Structure 1
Amino acid sequence: MIRTQVSLDEHEYAVAKTEARSLGISVAEFVRRAVREALPPRGEGPWMKFAGFVETGDPGPASLSMKLSMAKKIECYVDTSAFIAFLDRSDSFHALFRRLFSAPPPLTTSSLVVAEGHGWFLRRYDRNRAIQFLAFVDALPGLTIRGFDASELAKTGRIVKKFADQNLTLADAHGLAIMRELRIGCCWSTDRHLGLDGVPLVI
């Protein structure tokens with residue numbers, strides 16, 4: 001074991017001491033655990049340290065299948081629900097997406113998905129968790145984020161009108177438009193709306 005020194009300000013030390021006492025451990029052990037939690041698992045990419053960093057306690061709908069047939073190295077579209085399932089260890093699809101994200105294929109998403117995910121963590125938790133979500137997105141390798149401008153809005157609007165009988169968000173509709181335009185044949189999502197055009201979902 002390598003010894004090192006860590007400097008904390010007065011407030012940080014007081015909070016760490018209180019938390020350590022509540023767990024029945026020393027401040028040093030509390031700091032060691034905090035460092036371990038911030039590090040990626042051995043042998044995995046740095047983005048994997050974010051896996052399950054929250055626990056909502058809401059597992060969501062149970063998976064009908066845990067098949068990984070869509071985990072091949074083909075380009076996939078990734079939706080907000082897949083990000084949340086990976087990051088929320090209480091989600092019923094967490095194990096599936098943890099395995100998929102451990103060795104991801106080229107992934108594409110919408111800037112609306114990133115905004116939607118950031119907003120989810122901001123509302124459900126706080127700005128620190130929302131920033132952690134952005135750090136995860138930044139660390140994820142091979143992720144292409146499609147922007148959303150006037151031309152994208154026009155394409156997305158046509159999708160919304162086509163499926164007017166569905167409660168599609170703009171983020172959902174933009175995902176459908178992206179998959180159609182890029183001919184993406186795989187979608188990482190737990191939202192059935194993302195399969196309206198026939199692209200198979202990974203669940």
Structure 2
Amino acid sequence: MESFILNQNEIKQLIDFFWLNEDQHHHTNGMQKLFVSPNWDQGLKDILGKYVSKKPIGDNFYRHVNPYLPHSDFHNQESYNVVIPLEVTHEQKFIVFDQKMISEGRTWTGNYDFKFESNSSISEPFYKCGIVEGLTNREIDQDLYKHIPHFDKDFYFGMSGTVYDWVPGHTIVFDSRHIHMTGKMSAEKYKLGLTLRIPKD
């Protein structure tokens with residue numbers, strides 16, 4: 001699936017959809033979320049249907065001020081993640097690692113005590129856990145690590161990846177098995193986005 005770019009009106013419509021459904025928001029681990037139904041709300045289909053031909057499995061709008069941990073969303077049904085940046089108050093990065101899961105999605109928490117709705121947590125570094133493929137057997141490049149907010153450099157031994165600018169309307173599309181995370185965030189700043197998980201053929 002190819003990435004696409006939304007126009008300003010489409011971005012505004014999605015932001016409005018998020019806030020018009022505020023009564024359905026829920027808060028988890030510092031995120032303000034709105035669940036996206038697998039059945040496509042008609043309003044979302046009207047905006048995104050011309051770009052996304054397959055009905056998504058679902059996922060969330062999310063607004064947060066703290067950078068989200070490294071994780072994979074893969075649960076044996078997904079093919080691609082479509083990440084749609086909608087709003088940002090400062091320069092923001094999004095990181096997609098080259099490495100993939102060889103099991104269902106997990107979230108790396110280190111010593112943090114977090115519980116998640118879908119993923120199990122894992123505290124071991126990537127190179128020790130036995131569920132990551134494509135490790136480089138080298139330390140992470142400093143040009144990548146400088147954007148990473150969580151854990152020391154040794155935790156990311158064997159990891160490589162791509163740093164994307166979080167630009168409203170400019171989608172980021174990648175294999176759902178790829179590990180990904182939020183880049184560093186400035187205090188009291190926020191970002192708003194929408195992720196859709198696209199099913200396999």
Structure 3
Amino acid sequence: MAIEKELKYSLDRASYQLLFKTFDSDSSKEEHENTYFDTPDLELREKGIGLRIRITDKKSATLTLKCNAQTTKRIKGYKVREEYNSELDLKTAKDIIAGKETLSSLKNTALDKLVEKTSPNIVGTLQAFGTLKNKRLKYRLTKELLLELDKSSVPGETFYELEVETSHPREVDEQIRQFLKSKEIPVNPSNLSKVGRLFKILNN
């Protein structure tokens with residue numbers, strides 16, 4: 001198990017483009033295709049649990065379970081979550097996304113933890129409900145701070161975010177605020193996850 005501790009900031013298109021130009025020459029890039037799963041009655045959504053298959057750069061696949069999100073009113077945009085990752089064979093991942101196989105065919109830590117936190121039969125009821133494509137640029141602002149600049153797309157809508165993982169949210173939030181203000185970029189902390197945004201877009 002990993003513990004994800006993350007600050008997140010929403011960006012508008014102009015701010016994203018400015019940061020992209022700032023980061024582009026000294027960064028690494030990844031492309032993600034995230035497919036999210038839930039039960040027909042959205043039990044995972046109701047319990048604050050996220051389950052996805054991520055295909056990275058069309059080369060590798062990971063099943064990820066995120067749960068037990070904790071937020072603090074004093075630091076908006078900061079979340080602490082349990083995270084369980086299980087590597088998948090790329091063909092198996094694609095077959096599950098396409099509906100040719102089911103998650104029930106898998107045996108791994110992420111699904112074991114999902115059953116532990118919900119019910120024994122839940123895996124058999126899971127189905128894909130949406131896919132989000134994300135282009136991520138990673139830039140090291142300081143020795144300690146690795147920024148992740150995201151451009152995420154679903155049919156008909158694109159949104160932009162800046163994320164940073166940290167165990168020192170108060171100090172890092174202040175650093176990020178100062179950095180954004182130096183670029184004349186509005187500071188908009190966000191507690192909405194990517195799966196939360198996807199639900200919101202699909203239900204509009």
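Throughout, read-outs are computed from the coordinates displayed, never taken from laboratory work. Predicted model, so just to flag it, every value in this text is computed and none were measured.
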Answer label among 1, 2, 3 for the case where relative contact order in percent (Cα under 8 Å, 6 or more apart), calculated from the coordinates, equals 30:
3
One of 1, 2, 3 was used to calculate helix-only ellipticity at 222 nm (-39500 (n - 2.57) for each DSSP H run of 4 or more, over all residues; to 500), giving -8000; which?
3
When 1, 2, 3 are compared on percent of Cα pairs over 12 Å apart, for residues 150-189 alone, the highest value belongs to 2
Quick check: 13.9 is what I get for mean projected area of the Cα convex hull in nm², calculated from one of 1, 2, 3. Which structure matches?
1
